[in-house]
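> Following this line, the structures themselves.
Throughout, read-outs are computed from the coordinates displayed, never taken from laboratory work. Here the structure is a predicted model, which means the values were calculated and not measured. Cβ atoms are built from the backbone, for glycine too; each structure is taken alone.
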Structure 1
Amino acid sequence: MPCAVQAMQFAEGLTMLSLTCVVAWDLPDDPALAVSAAERAGQGLFGTLGVVHTERGMDVTLRYAFPADNLEPSPLSTILMLVVSTASQLRADLLASVEG
C-alpha cells in the first residue's frame, strides 16, 4: 500500500501528522463505484476518502491527520497501522467490486 507521511508544526506543542494512502488508481469512472467507496470509507473511523476523476478513470486516496506531540512509538505505530489496514481493506473491496 503506497503511503506518505507528512509532519506539520502549526505552533509550539502542536505538531500534526498526516498519512495519505493511495488506495487505488485508474479504476473505471463509475458513479456506483464512487458511492460504494464512500459508503465503505464512512464505516471506518480512521481516514477520509478522496476520489479524483482523471482521464484514465478514478483514483482513490485515504487520508488521516492527528496530533503527534508526546506520542510514544507504540501508540504511533498502532495509529499508522489502523489507517493502513483501513486503506488495505478498502482497496480489496474496491478491486473485488471492479472484478466481480
Structure 2
Amino acid sequence: MTPTHPGYSGSKDAQLKRLRRIEGQIRGLQRMVDEETYCIDVLTQVSAASKALDSFALGLLDEHLHHCVAQAIEDGGTDATAKIDEASAAIARLVKS
C-alpha cells in the first residue's frame, strides 16, 4: 500500500524554510540584475542558488527513498517495482540537469 502522506511530511517546516531561503536567493538575483551588478558576481550567486536547489532535491529524494520506496518494498507487490522505477527516473532527471 502507498503511504498516505509524502515522505517529507515529518520535515515539512524545515523543507519550507529551505525553499524560502532559496526564494530569497532568487529575489537577490533579480535585484542584482536590476542594479546592473557585475556579471561574474551574478553568476556566482546563480551557482549558489543552483547548488541550494540541488541540495534540496537530494534531501527530498533521500526522504522519498527512506519513506515511500521503503514502505512500498515492505508492502510488496507491483507497487514496490513501480516506486523503484519512479525513484530511478527521478534520479536520472537530477543527474541530467
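> Tell me which of 1, 2 gives 39 when you compute relative contact order in percent (Cα under 8 Å, 6 or more apart).
Working: 1: 33; 2: 39.
Of the structures listed, the value fits 2.
> Among the shown structures 1, 2, from which was the value -13500 of helix-only ellipticity at 222 nm (-39500 (n - 2.57) for each DSSP H run of 4 or more, over all residues; to 500) calculated?
Structure 1 accounts for this read-out.
> Oh, and also: Starting from the value 1.04: which structure in 1, 2 was Rg/Rh (Cα atoms, Kirkwood Rh) calculated from?
Going label by label, the one that fits is 1.
> Something else now. 0.65 is what came out when FRET efficiency 1/(1 + (r/R0)^6) of positions 33 and 65 (r between Cβ atoms, R0 = 41 Å, to 0.05) was calculated for one structure; which of 1, 2 is it? Spell out each step's value before the answer.
Working: 1: 0.95; 2: 0.65.
Working through the options, I get structure 2.
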